[in-house]
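Trainee: What follows are several structures.
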Structure P
């Protein structure tokens, strides 16, 4: 179970990094193009990609926070039962 969890966490971090990279790449492409309509579309894609990456990072942060809280509660309950 721990190995699968590590793979999932690594996959989420990799997806976040890809979203951030795509965001910078779309911004770079928007500076290279001359057409205004294409520039706007590329900037919109960059924003959507960045927002998706930040949302994934927020979800992972919440997941780790909740995991830590549940682990702390389990340790607290087991200590109470031992006493």
Structure Q
């Protein structure tokens, strides 16, 4: 069973998933503003991102991380989020 995260447990650069399903996309937390978080991820070589509320964030399992890398490409790193302009 995946561990649901609270807002206080979230931090920049953290890997999260938005559900407990095995084929989950793994996201990287790039910003936290109030009750909202900015998530980034890769689809092949293209980085994408979006703002979302913090609800339904879970600590990813190893199986979810392995699936996400195999299906979508590499995970976003701290360097990737450092390069974003989220002002």
Structure R
């Protein structure tokens, strides 16, 4: 597996520790299989929490959200997936 940033490694580590109680370097095959799935999940979460729209003139509009609003939206998705209320 290629060298990951500390942030990407933290996401991958969270999954391997939750599932196997082992860091990703202890499960290299699982980590390589999981990394693209986590990337897809993160992209889907961002698309839902911070959607990009098109203006009537075709330009891309990104909503202006505070860091707190973005964080709250992403954490609400995580809570829902964990079985909590959204």
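Trainee: Of structures P, Q, R, which gives 50, 32, 18 when Cα extents along the principal axes in Å is computed from the coordinates?
Mentor: Numbers: P: 72, 21, 11; Q: 33, 30, 16; R: 50, 32, 18.
It must be structure R, since only it matches.
Trainee: One of P, Q, R was used to calculate helix-only ellipticity at 222 nm (-39500 (n - 2.57) for each DSSP H run of 4 or more, over all residues; to 500), giving -20500; which?
Mentor: Checking each candidate, the match is R.
Trainee: Then there's this: Which structure, out of P, Q, R, was distance in nm of label points 7 Å out along Cα→Cβ at positions 50 and 74 derived from, given a value of 0.7? Intermediate results must be reported in sequence, preceding the final value.
Mentor: Values: P: 3.9; Q: 2.4; R: 0.7.
So the calculation was done on R.
Taken together, the values in this text are just the output of simple stated rules run on the coordinates, not laboratory data. A quick note: this is a predicted structure, and the numbers were derived from the prediction, not measured. Cβ atoms are built from the backbone, for glycine too; each structure is taken alone.
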